[in-house]
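Since every read-out is calculated from the coordinates, none of them should be taken as a lab result. Worth saying up front: this structure is predicted, and the values here are computed from it rather than measured. Cβ atoms are built from the backbone, for glycine too; each structure is taken alone.
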Structure 1
Amino acid sequence: MSTSLFSSKITGTGSYFPERIVTNEDLTKTLDTTNDWIVERTGIRQRHVSREGDPSEQNSSLACRAAIRALEMAGKKSTDIDMIVYGSVSPDTPVPTSSCWLQQKLGAPQAWGVDVNAACSSWVYGMSMADQYIKTGQVKTALVVGSEVLSRMNNWEDRSSAILFGDGAGAVVVERTSSESPHRILSSHLGMDGNLWELFQVVAGGSNMEVTPEVYAQRLHKMNMKGREIFKVAVKTLADYAVRALEANQMKLSDVDWVIPHQANLRIIEAVAKRLDLPMEKVLVNVDRYGNTSSASVPTMLDEAVRDGRIRPGHTVLFDVFGAGLTFGSMLIRW
């Protein structure tokens, strides 16, 4: 039983993707690859890509559209938001923060906000933060966003990474509820291992290395990853953190209605399911249509499943994520 008077629950979900779709066939025109090769190794068939220079498809613009949809579902106005937690690895600008841009675009002057960069784990990290602020009574209504324009960070000349990533945004409204409510966030579990930083990194663009013409030419400001090594770590970590969430709530995997893993690669998702002896029928997947959207992958999948009726009141849902850093985490909720 919770020692807090309050718990938190998700009352609204929303998502938004840029209009432009880039298929695997489109990529074969500039890369030495085929549709079958991409599908076999990743499960991805297409991804959405923002139009460069279009203000309506900036990171915070995608987030704003997703947030509006989440607020509408929750029956809330932007002026009801107390706190914005914005997860992203691809912000519009280093300064101001993404949460500032979103506050301004939504028209939520009373809200304060914070950005979280835990790469693909950012949204679950942000959800955990919002949950804690609500439990302590400091916040009634939080907006938690995962939004990415990874196409600007993608090296479109590198076959191993260009095929993986897409743009999009997901948002949820999280509100205060009774600690005894059956519909609430049950627990969250976060972790990281900075010793594995070399597996996925963007070398330039921070204070360590300015993006000079020489650095730009070497593509050091683009994402660089070691796919095979990440695969092994991801499968073990996702399985371990799924078990951690279940054990904390004295539950079995059979008690869970749906699992929403980070949508990095279908082969990773299938390997985790096999390791856990989890039927794929319980795993929600959208990586085939959107690619890896980093922090947006879990909230966009959640929104889709809520709106099409797969997730219904009383269902138990497990979020399971990992990202560069390396970061990882899980969260168990009852819808």
Structure 2
Amino acid sequence: MSSPIALDRLLTEQRNATTTTIDRLSTLEMLRVINREDAGVAAAVEVALPSIAEALDLIAARLTNGGRLFYTGAGTSGRLGVLDASECPPTYNVPPGLVIGFLAGGDGALRRSVEGAEDSPEQGAADLLAYGCQAGDVLVGIAASGRTPYVIGALDQARAVGAATVALSCTQGAAISAHADVAIEVLCGPEVITGSTRMKAGTATKLVLNMLSTGAMVKLGHVYGNLMVNVQQTNEKLRHRAVRIVEQALDISGEEARQALAAAGGEVKVAIAMQLLRVSADEARHLLAAMGGNLRRTVDAQAEIPPVDDGAVDAGAPGGQHG
């Protein structure tokens, strides 16, 4: 386990010189200080974009080939991973087992802190193994401090079975970086309240996880333009959204969009493909299946087919020749 001296050297444990009198400020001034500190988080993420892109390409490649994406961490880091994973199925209609989040202390730690759970690398490895992680999968280990033993244990276990690994931290030269194929280090600086990494580090982590999961879903073809064409229609709001997606994708009226959806059996991708490619629902499904369900690739592939010469068709058709 890391010594107190090592912890004192971590960026996330440093004292923020701009907030040393925060307990003396008025309410509005206190909020302005917090807001100013938060404003720098996106800039810190921007600096890390090359490594985030490398991680995203790795994740997308594994998912495209049938792998799964795992997130793990302790405390806030683990909770944010579970949150990101849990939002993928309703947003993109992917199976619940495609993106899996787990954290030190188990599901109970989502609501109540489980002290000491993060200190066991063996438990991190065991929890990952319980999900059957294997070659072809990818694990993102999240630790704002960059040194959580539980996360290191999970990363080492993932590498042992041949899975790809990504380390996400908010400190430079993080210990977990040495245990991963790709290291993302977002240097957002000392926290407003010393060591309270649920603040800037938590925001940075959420931004990066948004990029990784959203980017992966875009690359898997669950987005057309900027529309969620794989949306699950499980409630009234989402049924209305499906109509709006078809309406916006095709630039048609709401009533026309509802009719297109009805003809497609309620499938958004099929409805759009039918209209853009002027094919039946069955043919649209066939074309989509050939492209792995990727609507953009399906539409673009058909657009690349050379147009049929109408004259040649007429000449070859019955009655097309004139004597």
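Table for the structure above
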| read-out | value |
| --- | --- |
| Entry that produces -9500 once helix-only ellipticity at 222 nm (-39500 (n - 2.57) for each DSSP H run of 4 or more, over all residues; to 500) is calculated, selected from 1, 2 | 1 |
| Test item: Rg/Rh (Cα atoms, Kirkwood Rh) calculated as 1.12, pick one of 1, 2 | 2 |
| Of the structures 1, 2, the one that 20.9 was derived from, the read-out being mean count of other Cβ atoms within 10 Å over residues 67-74 | 1 |
| Read-out mean count of other Cβ atoms within 10 Å over residues 43-50, computed value 14.6, structure in 1, 2 | 2 |
| Label whose coordinates, when mean count of other Cβ atoms within 10 Å over residues 115-122 is calculated, return 15.9 (choices 1, 2) | 2 |
| Entry that produces 17 once relative contact order in percent (Cα under 8 Å, 6 or more apart) is calculated, selected from 1, 2 | 2 |
